[in-house]
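The structures come next, written out as structure tokens.
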Structure I
Amino acid sequence: MQLSSSLLLLTPMRLNFSASSPLWRSLRHRNYRLYLTGQLVSVCGTWMQQVALSWLVYRLTGSATLLGVVGFASQIPILVLGPIGGVINDRYSTHRVAVWTQCGALAQALLLALLALTGWIQPVHIILLGMALGIVYAFDMPARQALVHRLVDAEDLPNAVALNSSMINAARIVGPALAGLVVARFGEGICFVINAASYIATITALLKMKFIEPPCRDATVTSIGRSLIEGYRYTTATTPIRDLLMLLGVVGVMGMPYMTLMPVFAAQVHGSGAGTLGIMFGAVGFGALIGALFLAQRKNIIGLGRVIVFATLGFGMGLVCFTLAKIFWLSLLLLVAVGYGWMVLIAASNTVLQTLADNQMRGRVMSLFSMMLVGMAPFGSLLAGWAADQVGAPMVVAIGGGFCAIAGIVFARRLPGLREAAKPILAARGIILEAK
């Protein structure tokens, strides 16, 4: 029932792709156009690398446990360093931080490509380079999340977040499909080269941006430790932000590992190779694209709480149903539903958090957003990889999906109180007329 309820969100959605449609209103901002173009190219390369890397690990070892170890190594730095990344982005220019982190990601992709093309690459190299990229992402993710707020007007923020998600997931469809073809014909190394080249587009776009006002800086000399404490106190005291982050933490730990185990489904459940893996990732991306376009047409955040509930339920139950499907085309349809629910949950939560957070706390709040989604995932990935070798990947993913659905139900029960707590904040932002 939960899955069908979520899928009903697709039914009333009528996408207007005309140039005058409010769907594209954020594109009137030059900086945002540059950002979106760079992201479209770069994320396509990123997904190519992720699919190729997952297949490379499984080809070299045949171990689901090692897939979990690689996922843990690449994501744990985000949990450990994410809060510091948030403080750095609150103190310094998010624009400059984003430029430097993209340069770091470019260097990591080049080194990965060199090792793969020379045939020297071993699992230990993949783990170490994954940790290096995780360190980069600990600073990059809050920077890019907070940067979007500077690229558009306040009224265009929900559209900007959703439209950015739309373009990212368009790349998510193309990237894995291309990765499957490239890996099958040329090997994983070429995918890493393409990803390295794609970062040039983002760096170029960032360097071409022009800001009328200088970046806001924290003029105080507060220590990083004290800034971290201030961020945690602010988050725990703001009930809607706290509860939403807790929901995302559960989904990050229990739901995200299905991505880590996707090569196992491609190889063992469907008896295929990298091409099939790319198609499966592409199906998730297609569903996510539809979900992001659905959100892009919304004018404000009113009603997003209910949307988050249905999206969480749909994502969790979609994972459960996916593990039961043995027919490939049915698995793809369910992955579309999973991708839809996932993206609606993430993009809607992103919009709510950015709207509710105070300006001087936004970097820290968005670093916690990254921590809950990605930083908590390594524990789930490590546990899921080990458990998949013991009881099978389908059972592990089904249990994770069930936990996500339960978390959605708990959040739904708390939603009326969260709305009341959010009203004064929304009234102060001018989003609603008064807090009643």
Structure II
Amino acid sequence: MLGSAMVAAAGAALPDCFRGSRPPPLPPDPVTTTPWAEANAILASTRLPSIPNALFVRSPSAPRGNDEAGAIQSAIDAAWRAGGGLVAVAPGEHLTGALRLRSGVNLHLAGGASLIFSEDPRLYPPVFTRYEGIECVNRSPLIYAHGESDIALSGEGTLDASRTAGWNRGADRGFLESLVAQGVEPAGRNVLDRLRTSFIQPYRCARVLIQGVTLTGSPFWQLHPVLCTDVTVEGVTTSVSGANSDGCDPESCDRVVISGCTLASGDDNIALKSGRDADGRRLAIPCRNVVIVGCQAEGRFGFLCCGSELTGGIENVFAYRNRSYGRGIGSVLWVKSNTRRGGYARNVRIADFRAGTLRNAVVSMTTEYAGQQGEWLPRFSDIELSGLTVESAPRVLDLQGLAAAPMGPIVLRDSTFAGIASPDRIEHAIVRR
């Protein structure tokens, strides 16, 4: 179950005509250690799920093209009731609606198996979730779990969300914000058909493994663990599938390992988050102890982003021996917040990153994201980058701090930058080279 598998993913059209490239194979030797003792301790302490060896075969009993959601879910539930085990999905196309993972169950897609998620919104019932950092009730993510432990989604198969685009749309975040302002409790914030839902979302789960599978066609964030502990994402391939199709967005999670993944997206590749505005302050749970090793990425914006929903804080983040490929990325690191969201990002380390052409600065950090203003000063500190190699970029540093809360220290050392078009732009930031 723990072997890595990499599958190429094709891109999809975006408004600016950004299209995904065919990713190259990853280096054969996985990255298993880093230069930082703290990161190595996270690698050693992040626990994998414990799942029994019992096998529950999901045979393709439904006629090809017919909905199999009930049959697949029944197999998951049967495995759970029996104490756990592996639910194997055979090769072929399987049309389904939302699936809910249960404790002690590994949903395993054989090579050549495809889960095709239905265009029928009735197959995605309301669940408790988080939309861009605010808790609410929305249609179920395509793969969902709540309050479970020891769960896995694995294999060499594909999950295809492209048919859900007809119902999985909407960006009326103002409606959700108005419910918060009115004092509506999270369980009463119904945003069905107003806001999109994530592709894969374990919520308040412990010991989560997502391994080997390929995701395609997502209208929104692709991997979105929320309020989880001990999350391992290994050998997963995501795809460029439209605006806001972030690759992997751990939110308010503790102990996260992302290794050997090919993360293509129409937005950020990895975006660490911890809630937004008043609702983020209500929970006040940071995203912390994250290690990212041996991954490759392609997308419009940042490889590693902190925010913009970072009200609960982000800390202890380590990225080692990663690279861009194909059409490249926007920035190696993008830290973003504003005085309405506040929050912090601290103890962030990036080393040995290889990039071709960047569309934005190598390091972008802003306290004025989206122009929103309030009374909460964001604080970015103790950030270090070393061993970076970049072929070209508009500039190296673009740092927009606040006089009342200067950024830094930000350390940049032992790196090589070519084809830099403009000098650094540094406002209210402490930089050490």
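Since every read-out is calculated from the coordinates, none of them should be taken as a lab result. What you are looking at is a predicted structure, and each value in this text was computed from that prediction instead of being measured. Cβ atoms are built from the backbone, for glycine too; each structure is taken alone.
Odds and ends about this structure:
- When relative contact order in percent (Cα under 8 Å, 6 or more apart) is calculated for each of I, II, the greatest value falls to I.
- At a computed -27000 (helix-only ellipticity at 222 nm (-39500 (n - 2.57) for each DSSP H run of 4 or more, over all residues; to 500)), which of I, II: I
- When FRET efficiency 1/(1 + (r/R0)^6) of positions 123 and 139 (r between Cβ atoms, R0 = 30 Å, to 0.05) is calculated for each of structures I, II, structure II comes out greatest.
- Value 51, 39, 22, calculated as Cα extents along the principal axes in Å, for residues 187-266 alone, assigned to which of I, II: I
- Among I, II, structure where percent of Cα pairs over 24 Å apart, for residues 203-322 alone as derived comes to 57: I
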